[in-house]
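FYI, it's all coordinate maths here, none of it is from the lab. All values derive from a computational prediction rather than experimental measurement. Cβ atoms are built from the backbone, for glycine too; each structure is taken alone.
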Structure 1
Amino acid sequence: MTSAPTTSPTSIRLAVCGLLLALYAGSVLLATMWPTPLDTGYQSAIDRVLVILHRHGVPIWFGYSKLEFTANVLMFLPLGFLLALTLPQRVWWLALLLAPGFSAMIEYTQGAFLAARFASGWDVIANTIGGLLGALVAYALRSIIHARDRLVIARAMAGDRSRG
């Protein structure tokens with residue numbers, strides 16, 4: 001009698017995270033390699049958002065450049081998170097190198113090949129911060145799950161010994 005092949009939780013995690021990473025990285029590339037900046041034609045809407053933010057307690061010094069920096073941090077958070085979850089745990093730290101490298105490649109390509117776009121060191125810094133934060137959250141999550149699993153296994157082993 002043959003049994004059906006089983007799929008391990010690790011392979012499911014890799015498949016899901018790999019798919020999400022590919023989709024998200026593709027979305028980031030689409031947004032950043034678009035020939036014109038995505039905020040073109042939306043300055044009045046951005047100004048309205050800033051007015052609303054200021055009205056609700058966000059300091060007045062938080063203007064367009066700070067909003068853009070924050071958006072870049074947030075854009076790379078999921079990328080760093082998914083990178084660190086997709087990589088094997090022993091080399092999760094590669095996400096700390098891959099996210100900034102991906103950002104630098106994007107900025108270089110914008111500056112070298114897209115006339116309406118310009119490369120920005122601040123974007124690389126913001127993207128790097130987001131990628132690093134996302135990777136650290138993934139590492140912390142994996143560490144918590146690993147510790148929980150070890151505890152569950154230890155309790156199960158102790159229970160087996162007490163019955164024997």
Structure 2
Amino acid sequence: MTDSTIDYRTDSIGAARQGTNPTVLARMRSGWAVIGTTQHLPGYCLLLHDGSADQLTELPRPDRFVFMQDLVLLGEAVELGCRAVDPEFWRINYEVQGNSWQHLHGHIHPRYRWEPDELRVGPVARYGSERDAPKYQLGSSHDAVRAAITAALQRIIAEE
């Protein structure tokens with residue numbers, strides 16, 4: 001049997017387990033902290049549950065709490081990292097939806113004062129398809145925010 005590299009764009013969790021997912025920031029207790037492949041709001045991250053659950057309620061209650069605690073800790077790291085890089089950082093929005101990808105995951109959306117007034121308040125989905133524009137693809141312009149989030153997350157995980 002020949003081992004092959006898993007494409008993180010089609011199997012982000014498999015690639016994380018294999019050590020080939022370039023978006024991984026850290027392994028957390030319940031899954032993988034990753035930076036989003038789109039960065040229309042710099043610092044956008046996700047927590048990918050490392051298991052087969054589709055919804056939070058499919059986990060035993062103790063595991064639900066671990067997942068949610070990890071999501072909050074990732075949010076804290078995103079807040080610290082984004083605040084360090086952009087003085088216009090405003091707040092964090094948390095989402096656990098599962099509408100389009102039927103696998104348990106949580107979104108961490110940093111919000112900024114520089115966002116248009118009509119979009120700053122309310123769900124990030126109001127941005128529509130603009131979020132996926134090529135100019136927002138994860139790249140070297142996001143290295144500073146990624147490094148700041150990763151450093152904050154490593155400190156937070158070490159405290160746990």
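Here percent of Cα pairs over 17 Å apart, for residues 99-138 alone was derived from just one of the structures 1, 2, and that gives 31; the source is 1.
Among candidates 1, 2, the computation of FRET efficiency 1/(1 + (r/R0)^6) of positions 123 and 147 (r between Cβ atoms, R0 = 35 Å, to 0.05) that gave 0.80 used structure 2. Among candidates 1, 2, the computation of helix-only ellipticity at 222 nm (-39500 (n - 2.57) for each DSSP H run of 4 or more, over all residues; to 500) that gave -26500 used structure 1.
Given that mean projected area of the Cα convex hull in nm², derived from a single structure, equals 15.9, which label among 1, 2 identifies that structure? Write out the running numbers ahead of the final one.
Details: 1: 15.9; 2: 10.4.
That value comes from structure 1.
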